[in-house]
Structures are given as structure tokens and as C-alpha cells.
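Got some structures for you, see below.
A short reminder: the numbers here are calculations on the coordinates, not readings from a lab. Keep in mind that this is a model prediction, so the values were computed, not measured. Cβ atoms are built from the backbone, for glycine too; each structure is taken alone.
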Structure I
Amino acid sequence: MEYRNLSQVDVAQLEEQGCTAEDWSMVSVHPQLNLKYMRHVRFSGECRIGQFQKSFTLPGGIHKHSGLFHVTLHNVSIGDNCCVENIKNYIANYDIESDCFIENVDIILVDGPTRFGNGVEVSVLNETGGREVTIHNQLSAQDAYMQAMYRHRPILIDRLKEFADEIAVNNESSRGRIGHNSTIVDTGYIKNLYIGPWSKIEGAGKLKNGSLMSRKESPVHIGYGVIAEDFIVQDGSQIEDCTTISQVYVGQACVLGHGYSASNSLFFCNCQEENGEACAIFAGPFTVTHHKSTLLIAGMFSFMNAGSGSNQSNHMYKLGPIHQGAMERGAKTTSDSYILWPARIGAFSLVMGRHSTNPDTSTLPFSYLIEKQGETWLAPAVNLRSVGTIRDAQKWPKRDLRAKDGQLDLVNFNLLSPYTIDKMVQGLNVLEQLKSLSGATSDTYTYQSAKITHSALERGIQLYRMAIEKFLGNSLISRLEKTRQLRPESDTGEGDWLDLAGLITPHSLITQLMNDIEQRHVGSQQEMNQRLCDIQQHYYDLEWSWAYKLLLRFYHLTEQDLEHNEVLIDIIRRWKEAVVGLDKMLYKDAQKEFSLSTKTGFGFDGNTSTAEADFAEVRGQFDSNPFVTAIQEHIRVKSALGEEWIRKLS
């Protein structure tokens, strides 16, 4: 489409409508533009204006025709069917695409070359620096993890920074963009901001040096009172209600709201952060905090739920806030919990009370850490029988709100995986060694500054064994359903596994990837991302390679033993017993939620029968609870599956 210059008649009409220009020859318009929809417009620099043919229907039913009303434009292009009205100061150096609605804004400008938040360094984990992550609009949790946690490989860090810098340079411009179908209303200060298509900004206070990576399938929403500086917000995310962020990356489908405050932090997909504050945290996928009194600081988290009043300390008042900690995937904190960093909490563990002895329970996942009289007591593996753990594992996939295509973070939702099972194998060895060294009749055992009671140790050994047998049986049956050839096609997958901020992967493949990046065999961000995607796509083949070796080791078998059906039948029987045994524990744990004590507070103005009826009406009956019926169905289905394979192999 070729735009035309204004004629003398056009200029006269516009001036009569209150419009002015430093140089009318610098203004070009759509050939079919109706000039009556331009009133009180001040032009300077080079401006290009599209046509105005549509109206916008606003909440409440009011209609506003597209056009320019009471606005100053400097070096601005405006697409077709935009409504730009009541700009208090001006819009400068922006390309506004079609069908945008912009009203009651103070100022929108780009001032000199900018990268729109790309290239900003975020100091995670260590407030004083040393683990900086360079953010950009293609950043994934896995890329950020390598940038932050592999500082001992300086060549790798330099190469990852080259990838980030290349993306930042490609985004550098002296002109901003407001993508088509975007809405900006009742907003204050916007400077050096990239605004993707279908963005919605309502009532924001200040947005400076950032990118909103919105798209039609998953738009970005920025709400009232938001202040953001040096940031990137990925598609599908919402930042609401006076939230303040500085030097922050917000991944896909995140929600930050209710006055949340964050600085020098990374939030990856499906995080929900409300009311509290964060400083220098690496919030992996599904990190959740809802409470005003909660502070997350200098820690790495994922699949985490922080209770009210949760707090950590990274400062011993010696060399500054240099300490850091990690709560591995699925860890939780109860109300008023406290951890003194450095510390490392094992996967799917629960932290209750105050812990100042720098515990490391990474080899004892699914545990409780409980404070008693100032000491840390550990209950290994007890979370394996908790109905809450299983409920969490089931809800995460359902709460993945990202668009199906274009997902940046790679997330494996499996509760039992080579990563967690390897930790359990290590934990089982730890508990058996404690029992052997301290004696089977000891009342208490000590591990990593934590105490373990005799009964807790015995229960931990039992639960770890059951979970390992459940995992091995799952893997064996999955393999048998594909092929009777049990020996893996490749040994790739053997050895240690990692949780790379949501991606569960063999350590060897990540090491090879990092080697290839350092040696320039991987030459771009896109190539690196593809390699990581390939690992995710081949997870189950890699899992079997690892599980096969563990199966031989755990049951003291040879490869020839697995050629005998009676050996496979024995493994499947053990699997069935473990699955049913754990499910019965979950059933019993769920039953506690329907006990007499939990009915306290029901039936306010009646007797016990009134309380029972009130409870049933609000919470339902135990036997009809969806989770309870799911457990019963799981027992039935898995028992039938086990018997079917036993018959086949017999």
C-alpha cells in the first residue's frame, strides 16, 4: 500500500479540526483515510497514518470510532483502524500496528537505541553477584539453569552469553512496536517497551526497558499500579494489582499479583506469586506463593508451595548476603517455616518449623523436616504415603496454562523418575548404613545435623523399597508392552540423572551438550534448544536404559536371569504389592481428612448429627470423594494389569 501526502485542502481541513504539524510534508496517509477522525493532533517528525473504518465496543456498551484525538505524535506510524485518544504528553518513535486501542496514557516513547530488556543481567541466588543470568526473549528454564549453576565452566558461560547477546543485538532498535490488537488504557509512563500483539495494559504506573512477548493464543495482561523496569514477560502471563518488579524475567503463563514485589529474580512457566516478596531467586516451573508474610530469597525452587510466613536467611553478617540454598522439586514449607542458607532440601520434602543447622537432605527425598526444641528431626520417605503429594503430582499437568505450541520450558511431570528413584536408592543406602553403624536397637540416629528416630528410619527403609519396586515394575511393564526384547538398544541414559529446572535428563547428555557448546559444535540458541527438546522427546527410552541397570542391581540379577519368565513374574508380583501397599497408605491418609476432629467447626448451631450433615454437604462423603474413588480405581486397574501379565508370562 502506497501512502499519499496531504493536499492543501487536507491540511486546511485538519487545521480547522485543531491539528498542527511542524512540517505537513512529513505526514503521509492512507489513500482512503477519512480526515474527520483526526482532531487536535500535533505532528512532528515523519508520521504515517492508516485508515479509520471500524469502531471499538467498550465494556458497558459504549462505542468509539477509530481515529486520532488529542494526541501528539513524533516519528510514529499508525496502522489501520486504531483509536489513539487523550495522550497527555506524546508518543515518540513507535510503530503502532492495526486495530490498537490506546487511551488516557501519559507518555509512550523510545529514547535512543534500546534492546527492550534483552541483555539485562539478573543476579540470582547470590545477591552480591557471581551467578548472573542474561535474560532474553527466548530464555528457557534450562538455559538459565546452565548460566547460573555451571559457573565452574567459564567457556560455557561465555558461549551462552554470546547466544544471549546475539539475540539482544537482533532486538536492538531506535523504534518501538505496539503489536496489532493491543490495548493500552489509563497508563502512566511507558519507555523503551516492546509490546507484542494482543497485549493488554490497563492502569500500569511505569513500564521501562522491557518486552511483553504477547501473542493471540496467549496474550499478556499488565494491570493497575504495576511498576516494572528491566524485564521480560513471556506470553500468557499476567502481572496485576500494584506488583513491582525490577530486573526480572517472567516465563510463560505466570501470575504475579496483589502487590507482589520481586527484584533480580527469574520466574519460569506457571509460577504464581502473590502478596509476598522475592529477591535473587530462581523460581523454576510451578513455584507458588500466596501469602503477604512470605519472603523467598537467594534460593532455587520448583514445583514448590510456600506456606504463610516462610522465610530464608542468606546473611550471616560477616561477608554479606552471599549464601544460597535449594529446595529441590516438589518441596513445600509450612506456615512460619525458616531455613538458614546454605541448605539443600530433598525433592518432595516438607519443611516445618525453624532450621538453622544448614541441613542437606538431598539424598533423602519425600521426607519431613520438623523442628523440635530447636533441633531438626527428619522423617525419611514419609511423604510417599501422603495424599497431598499425589494430589500435587496430578494437579500440575492440569494447571499447565501455556499454549500448546511455542513452549520454552521443558517440563517432565513424573513423580517417580530416574532422578527421584536414584535419590531413594542413595537414601536407602544411607538409612541402612546408619542402622548398621549405630546398631539396630538405637533410639535415634544422626544424619547431616538432623536426628532420625528408630521407627522413622525403619519406616523410611520400607517406603523407599516400595517406591523403588513400584518404579521398576512400571518401567518393566511399559517395556514389555512395547517389546519382549528387554535389553536396551543403547546405554545412553545410564549413570546419574539431573533435574535441569524441570527437564529430567541423564547427566551425560547435558555434559555432552555443554562440551559441544564450548567447542562450537552448537552454534546458536536455537540449536541448543533443539538438543534439549530431543532429550525430552526420548525420555522414556533413556529411562528404560537406566531402569534396566538398576533392576539388575537392585534384585541381584544377571541379564540371563531376565530371560526366564518366572523372574519377571516375581518382579511384577513385587510391583503389584508395592503399588497396592502404597495406595492403601494413601487411602488411609485421605481418611484422616474425614475424621471427627476435622469436622470441628461444622454444624455451628446444632449437635453432632448436624455437624455430620453440614460436613457432608460442604465436603462430601469419604467414599464418593473423587480422589478416594481414584485411589480405589487405581488399585483395581493395577491389580488387574499385574494379574494379566502374570498370566501372559505363565
Structure II
Amino acid sequence: MNPVQSSTPAKETDKKLVFTIKERCRVCYTCVRECPAKAIRIAGGQAEVITARCIACGNCIKVCSQNAKVFYKEIDQVKHLIATYPKVIAMVAPSFPAEFTEFDDHKTLVGVIKSFGFSHVTEVSFGADLVAKHSKEQLKLDMPAISSDCPAIVAYVERYFPELTDKLATVVSPMVAMARVVRKYYGEDSKLVFIGPCLAKKAESTEIDAALTFRELREMMENKRLNISKITPLEFDPPLGGRGAIFPLSHGLLQTMEVTEDILSENVLVAGGRANFQDALREFEQGNLEGHHLHLLCCEGCILGPGMSPYPNTSPTALRFAKKAKIIGYANRKMAVLDKELWQKHLDEYSKLDLSRSFTSRDMRSVRPPNEQIKDVLFQMGKFGQQDHLNCGACGYDSCEEHAIAIINGLAETEMCLPYSIEKLHKYIRELNLSKEKLANVQEALRHSEKLAGMGQLSAGIAHELNNPLGVITMYSNILKEELSTDSPMLQDIDLIVEQADRCRKIVGGLLNFARKNQLNLSESDVLKLAKHSIDSVIIPEGIQVKLHSNVTDPLVNLDYDQMTQVLTNLLKNAVEAMPENGDIMFDISDSTDQFTLNITDSGTGIQPENMDKLFTPFFTTKGIGKGTGLGLPIIYGIVKMHKGDVTVKSNIDPEAGPTGTTFTITIPRRRG
């Protein structure tokens, strides 16, 4: 359903002509870039049209590849007019030959339009003839003027160059001129419907009752399923136009006025298209075009208006020359058969009509924010100096500063800056990778904790059951040993029993130490003293060097000195055993405000990758039989965890990937939570 129009005449600024279908919008900022009035606001990642700023040029509709921009349709209103009033007259813009190229001549189009119920079909080119005649008289004035039959240009000047409003030529557009002619010719009770390529015509004047674009007319034709072969060809109703048929071209007004090339080159400058007409207005305002008149078009000729049907998979300016050729061809054929006497008679008669108009300044320019505020916004986007201002235009604004001003004025968002968004994305990826790594470490620690908890329960049960029989074996083996003489052949066997029983007792002690949650005896300790004491407690073979490096600012930390000594000495012993011949052990200590980090690195052969996940599993050892119980690292893990710390391992066995060896990293919080 089309929007319902209010019964009261709408003011130009009240009529919302362009809408955004948010579901289709891909937020590519093309509409922002192509909008000369910067009437597109990006909010919450969605583009919306600000009606008060919109000049209805339709550029956003032409360039939106997703068809997310749509315009206000008046098909229902036109149908209502035809059904209600006996005299509804269609006024067809002279650009129709560039649109309806499938028709052999204009008479078929007139027949199609009348088939909808219009009482008469006239051509706006006669209004263009009248406007050309009045505009030619204004060219003779000494005062430079800005002429345009384009309502989007007029709206732009009124809103964004209000000081130039008094320079606008006070001649109505061909559409309004034709509306006054038609009401004079057919009666004031006539209802008028304009049909053309321009969207802004819908809000230009209350002197017409409705306006259809060529797109809407095609939609009506499709809905009615017209059989063109059964359409009766008809001629336009009078008064007929003349040279005004070439009005839709970029120099159409001047050609209609039959202005000579000399006058064209010296007095009148023509500018069409979004960038060109804006530049021309700026130069005119600065006084650089003294003695020249401006003729401005929002599009590069009406044949490229937003109401023209788009060609699939082509640019908005596709086939411009083919369209121009169609206009010229029609104009030549028309002039060849035109009744020039009748045309001149009508021209003289209706030249007496009042074709003047007035303008209203509606200043919509934004006040430039303070420079400091602009700098703050630029800093937020990582633009700290002029070298950071890429001015790439990806955001839709010509410069980074314009983008910052738009952000302050609530028209844009910082995320529209492509370099800023890319850098922000890279930052998020880095943070995500860090989070992923931390999560993986936490998951691994959780798996270890669950495994160790289960092993702890099993170890506690085993140790409890073994303690009593081991005590009995140890006691009676020692009694037997004391009763035997020194030369008894059984003494050696008894010594072996005592030795192995003692070994079993140590294993059981380790199991109990691993299984139970020991209480920490925390005290303020010097971590450097702890490291040196641990190094002195380990027998370091010749050929192995231990180097202690400290980057500690405050060495004091709350920990259990004895248990942490056990941790460090065990790690140092493991490092020594990983280098049976020679090598280096690096003991690095550093701190921050929250924690201490201790790295013990050996230059040994490294740990096989398949063993990395088993290191903290009780009873797992790579040492030979009788050389290790497999409880050292699990006990280290438990002690560190009781300190609310963490222990991690990195190892390399491939010389081509770098120095071989293993690094154990222990982190201890400065204070327990």
C-alpha cells in the first residue's frame, strides 16, 4: 500500500519523499556520499533520511544497488482523482522519449495514458517554451542570476546557500508554467497530474494535484496488463510545445532560447550533476563568476532523473547518449510537422500569464563545532595528526574533518571510518585470540585439576592402606637386622628389605603429601633470597652453569618459604637431569604490581610433544626404573595452586625450530586474595 496523503496541501519541507527500507540496507554509505545535502543520518548502523534536510534529488535512489531507498508513490491518489473528478489532465515531461523507447512514436504513449481515464494529455514542452522566452529576457539584465527549472536545486539554494536566494531567477519551472496554462485553457476546475523523471516535482508546488514518475507510470501499466497492440494512438492535446522538447538535455534551456554560442561561452555557465552544481554555487558565492549567469541542474540533464526506469546491472548514467539521441530525434520530427503559426499564437497569448515566483530562505546549514571538539572526535578515531587524515571518502564524506563534524552533529558514527573500523577489528581479533588462549589454558588447568583430584583420592586411599603394613615390615626387618651377626649371609638380604621398605615409605609419604590439601604457612619473604637459597640447595655438576637474572622492583611477597623452596629445587633438579653432560640453566625473575613470574629454562633435549599433557599426572615419569616416582611435578603443581598461582611448560625438541630445552613458568600473586 502506498502512503496516504494528507488532505491538506503539504508544504515543501513537510513532505517525506524518500524512505529507507532498513531490512535491505547494507550500510555501504554510498547514499551518504552521493547526497549533496548530507540528509542521510547513520544511527545504530542504519541509514535514515532526514526529511527537513532532504532536497528530493533522488541521488540516493539511483545509486543504491540494494534498492533500500524508495520514494513516495502517488498512484493511489491519481486513481482517486480520476475516479472522482471529470476533468483530470496529465502533463507529460519532454523527457518521455528517453524513457519509453519501446513505443514507435509519442502517440502510443498518449493513448496508453488516456486509457487510465485521463480526460486530456498535454506536453510540458509548451511550458518550457514559455519559460525559455522569459529566461531569455532575464539574461539581458546586468545582474548575474542563477536559473534552474530543477526544484532540487532551488531547495538546495534555499537551505544551504540562503544568501544566494535573491540571486535565483524568479521564473517558474516548465511544469508550473504549464499548470497555469492548462488551467487557463481547460478551466480552473481541472485536476492536474504531472508525469516525468523527477522526484522533487512531487513537492515543488501545490498548483498540481499529484505527480507521477515514469517508474510509477510503468507500474500502472504492468498492473493493468495493457495490450499495447490494442491501444489507439492519439496526439497530445493543445497547446503543443515546440523547441521545449529539448529542455531535458543539459543545455536544453539555452537551446530552447536559441542562445548563440558566443553568449553561451561568455555569459551563461551550465553545471549539472551533484559535484558540479555545488562547486559552481561556491564559486558564484565567492564572486569568482562575476558577470556570468548560472544555469544549474541537479542531474546531468532530466534524462538521468531518479524517476527514469533503471537499466538492470548498469550505472545510473547508463545509455545517456542513447537517451539524448532519442530526445533530439523526437524534437526534430516534432519541429518538422509543427504548426508554427498556431504555436506562435499560443506562445504570445500565454506569455501574458504571470510566470513569476518567489523564494524562501530555509537555512539548514550546521554550525561548525569548536576545533577542540573536532580534534577530540578525530582522536577517538586514531587520527592524531594530519598524516592520519586519509580523506579516503569511504565514510561518505569528502574529508576526515567533515566526518568528525557530522559525528558531532549526530549525522554519522565513528564506525563509518573504514581505516578506524579495520584497526578496531584487528584489535578485537587480537583480544579474541588472547582470550581464546587464556580460555584454553583455563580449560587445560581444569582438566589437570579434575585429574589430580581423582588421583588424590586414590592416592590417599592407597597410602592409608599401605602405611600400617609398611610400618610392620620396617619394624620387624630392623629387629631381624639387629639379631643377625655381622657375618651372617642373611644380613645383605635384610639390608635390601630395609632399604626398599624405606623407599616405599617415602613413596607413601609423597602420596599423602600430594593427596592432602596442606596448609600454607605464609610469611613475607624475599623472592631473590628464595631463588638463591634454592640454587644453593641443589648440587650442580661441572659443565652446567646456573645464571640468575632479576628484573624485580619489589622482592617481597607473601608465600610459604619452605614449600616454595621445594618447588624451585625440584625444578632445578629436573633441569640438571635434562642435561646429563653440560648446558645452561637460566633462572629469570620479574614482577608487576600484581604478581611475580619465575622462569626456569634449561638447554636440554626437551620434552616429547606426546608427553606434555601427562607431566602433572601422578606416577608419570620418563626416568628409568628406580630413579623417579612420578610425584615431583604433581606436588609442584599442587603447591603452586595452593598459592593461587599457575605453572605452565613450554618445550622444544627440534633444533631447526630454535634452541632446544624446556621452560617452566611459575606465576605467584603478590598477595593472596
Structure III
Amino acid sequence: MHIELIEIRDFLAKQPPFDQLPETILEQLPKRLSVRYFRRGSPFPPAQTDQPYLYILRKGAVELRDKHGELVGKLAEGDLCDMPCRMATTPDPFQGNASEDTLVYALPCAELERIRQEFRGFAEHFDQSISNRLRKALDIMVESPATGSGLMTVKIGDLIKRTPITTSPLTSIREAARIMSEHRVSSLLIMDGDQLAGMITDRDLRNRCVAAGLATDRPVQDIMTRELHTAQTDSLGFQALITMSRLNVHHLPVLDRGRVAGLISTTDLTRFQSANSVYLVGDIHRADSVETLSLISAKIPELQIHLINSGATANHVGQAISAITDAITVRLLELAEADLGSPPAPYAWLVGGSQARREQSSHSDQDNALLVADHAKPDDDAYFAALARLVNDGLDACGFIYCPGDVMASNPKWRQPMRIWHKYFTNWILKPEPMSLMLANVFFDLRAINDRNALYAELQERILERSKANRIFIAYMAANALKYRPPLGFFRNIVLIQGGEHDHTFDIKHRGIVPIVDLARIYVLTAGLAEINTIERLQAAAAHGALSQDGAANLIDALELVGTLRMRHQANQLAHGQQADNFVSPDELSPLERGHLKDAFLLINTMQESLGQRYQTGRFT
């Protein structure tokens, strides 16, 4: 074979999906290709050809746009454009141009179809879009965990083993207790006709009746819990586990299209999983010292390993670990109040960063602040300073190290009354300087803990309205959000760190996850939406129209795939007694995983380009 044909064969052998073809086919392919050259600015794909072709980019770059001129994709070395082969099934084909001088290999569509008919694995690549490939890759990761599946795949409805035991709101407490004893259940659903009115548990009978000295002939509605969190029959068991962990409850009513289908308990769930966050959260609420909390917290790395080995995605792990961190924070606040006495004024403990978004991995650093009611006196700060110090020190003792940037409630700057917080946000919005934008990125990701007077909800509503109305602020935030780019080079290779401690790796958090987190924040700010979790932000933005449904779904899939690869990388380090980090070597990934990762990075980059064009961010950098 001529040396030029050998070079083409070797190139194709490294590119999906050609890397799935046998050697005999790869030897024949170069002879069936033609080479085309497009000068910068040339239309792509070309309109005038003797027959339709699949184009394989060898060098250069191509931008693809929809009929409205919106950027929908970029192609670089190794990327394929099979649009001419799909003209009959593509009502609105993309149009593009070569953004650089570009060299391509052109394979006749008839030849492509012949190979597709013979090799099914090769054909599947062309049957799916990038977004579909990401979704399939994520499904495979979840369905093929290292050890078992457990609650990652079982539906809650499949865990219900008996019809629900119920009674009416007017049943006496004594009769309700008799029913529970007769059926050997620890909880009872209270039904008002076909509607779920409430629930009582053994704990309610003890605390709200016996301990309170309430007469047992009173109706059960006097002691039932009315505001109930519920689960759906088609939800996954792990989702119920996370909800129970976060709320520290042990029973969830289960609904099927609005009707009560049964009740799920922690006992039902823990039959499927031996080590889980419910046990840890229960231990946390019983802990009587920082030392005990520290011992419990030391189990978090083991939990992350267990969850990943059970097939958990990044969202599953983040929700579970954040529920534990929340519980530790609440318990530290309770211990601090027990030591210092009741607070002199209402306050809200605010958590930021990945904990606020419920996206934590094992032992992140802490980000927090304190919001105090406006009527607090100046002398009251001594109490809140002591409270903040106890909690910050306690979190550090539990492995959540002090924030390197000192964004903590122990810093007087971040321990302020409502009026000062409102002034902070107003200044950041009206004067979007570099420092203001950095702080806005931090403080627009806040969630309240121990907020008995709903102080943060009031503040958040006011600042979201103000930020939504200021288009210049949003444009500056958008420009700032585009500073972190996926590590995808000109030739679609993953750009690696050269030299130093992290040589030959890339930062999967800051170059893969942070860009999506930043995009999601911008989308909800433009619509004035209050969601904090990144997936929930993308879903809410799509429902509101600030983002297309396809755009949201693609970013969610990209986030879950990149995030899950990160969690697996960390779990592997933890399992080998190493410190978890975010620096991944491509050598850790299979060729297929590297391909999927590049797909995710390409999607992220495309969405960033689209956002940049919408807000003309070049004017603000």
C-alpha cells in the first residue's frame, strides 16, 4: 500500500466508529475515499457534488448553523458530517462554513451504507446523535456497575409488599394504636375518603400523645403529620433513600398517579443496601459531641465508594453526601445552641457551593455564611460570632476543611443582617466588576439551613427580581461564565496539563463540570428562578423557556456523564487509600469513555458559544 494510503488507514483506525471495523475493511477504505480542501469561509457541506458524501475532517474546523443562523455545532479533526447522507430524513439540514482552512476525506454515502449493513456496531454510531450517544453511555454506566445494582435500578413500586394500612382522621388515637399493633406496623396512613390526609408513626404516639398527656380518645387527626413528602411508584429506590436521608424521616407514602399505593420505609430500602446515608444521618442526629460527628464523617469516603460500586450517578452521590453534610451542619448548630443558649434573634445558616447545589463529593471544603434578622442588636453579634466559630471548627474537624477564600460565617464580612446582605447583592448587580462577579458566582448558589423564620426566602426573592431585570449584569455574568472551557483542543484531542504535579492529566471539575454549573446559573438568573441544584436549574430553565428542552436534556446528560466519571475516579483513589482529587489521566479511561467524554465536551462548548453569541460576551471581557 502506498505510504499516503497507509497514513489515511492509520488515522481512520483511531477514529470512532471506524475503530470498530476489522483490519480487512480498513485496508480497503482509503482507496474509496477522495480528498477535498475547503478554504476558510467556504460553504460546508458543498452544494454541488456528483453524489452525496460522508465527510471526515482531517484538519481544520467547521461551524454548523441552523436555519436561523444559530450555532448548533463545531467540527474538528476526527469529526464526521453525515448530513448529506441523511438529506431525505432531515427536513431542516444545517448549513455551515469552514472556519479555518480545512482538509476532509469524502466517502460516498453508498459506500457508507454498504459498510453499515455489514457491521451493526459501526451502524449504531450513525443511528444516534451526540446527545443520544451520551444518554446511551450514561445508561450503560449505571446499568453495569462494578458490583450489583441495588437501589440504582429498582423502582419503589416493586418494593411495596402489602396494601397500605389506613384509617380515617376521626378514628381515636387508642383505636389507631390498636390497628397498628394488630397489623404489626410502625406507621399508619390517615385517609379522608380517597385523599391522603396525613400519617402517624410510633414516634408520634410517644411524643405527641403519651409524653404530652393527650387523652387517647381524641381523634388521630390531632397528632398526625399533615405536610407529607411522598414518592412515586415509578421513582427509583435510591431517590426515596436520598429524600429520607435529607429529611431524617423513616416512612414515605407512595403514590401512583395521585392515588395512595402504599408506604415505603427505611427498613424496606435497607434490605437492598447495607451501608447507606440513612444510617449515617440517623447516627448524626443522635451524636452528642464533635468527636462523635467526626467519627461518623470518616465513613463518607466509604459511602462514596459503595454508591459508585452500586451504579450511582454523580447526581445520586451528590444528593446523598450533601444530605449527610446538611445533617452534620444542623447537628453542630444544635450543639452550639445548647452550649451558648437560645439565639438572641432569628438567623439563617447559609451554605454555598456544591453543598448548596447538593452536588458534593467526599469531604469538600466548606462555604457558608450567616443571615441575621434586621432587628438584631449590635451586641448580639458576639453570640453569632461564637456560634459561627463552633460550627466552622466542627465542620473542619469532620473533614470539611476551612474555605481557602475565607467564605465562612466566622468571617464578620459574611455574618450580616438582612439589610447588609441586600446591599451586598445590589452592589454586585449594579457594579459588575471582576470581584463582584466572582462573589456573585459564589453567593447566587446559596441554600438556607436552620432558617426557622424563612429569612433567606425573603432575601432571595428580592435579589432574583433585581438580577433578572438587569440585562447588563446578566451579560457580564455570562462572559464570566465562559472563562472555564472544556479541555478540547483544535484537533478534538483532550488538552492535558504539561509538567508539575498533575502532568498528563486534565481538571475534570473545572474544565468539565464548572462550565455546566455556570451555564445553568445564567439560565435561571435570566428567568428569575430560585432553583439551586444544577439539574433542577436546567429543567426549570427549559420549562420556563429560557433554554430549549433539547439543550437542557443534552447538558444534563453531559453533566451526569462527566460528573460520574469524576466520582468514579475519586472512588478509585479513595479505595486505594489516596486523597481524592479532580485530575484525571486519559489513560484511566477506555477508548469508548474518551470518545463519550469528547462528545460531552463538544456539547458544552457549543452551548457556551451559543450563550456567548446571545449576550455578545466579547464586549464584556
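Here semi-axes √(5λ) of the Cα gyration tensor in Å, for residues 59-218 alone has been calculated and equals 27, 21, 16, so which of I, II, III was it run on?
This value belongs to structure II.
Taking mean count of other Cβ atoms within 10 Å over residues 195-202 for each of I, II, III, which is largest?
Going through I, II, III one by one, mean count of other Cβ atoms within 10 Å over residues 195-202 is largest in II.
Using distance in nm of label points 7 Å out along Cα→Cβ at positions 187 and 587, single out the structure from I, II, III with the greatest value.
II
When mean count of other Cβ atoms within 10 Å over residues 227-234 is compared over structures I, II, III, which one is greatest?
That would be structure I.
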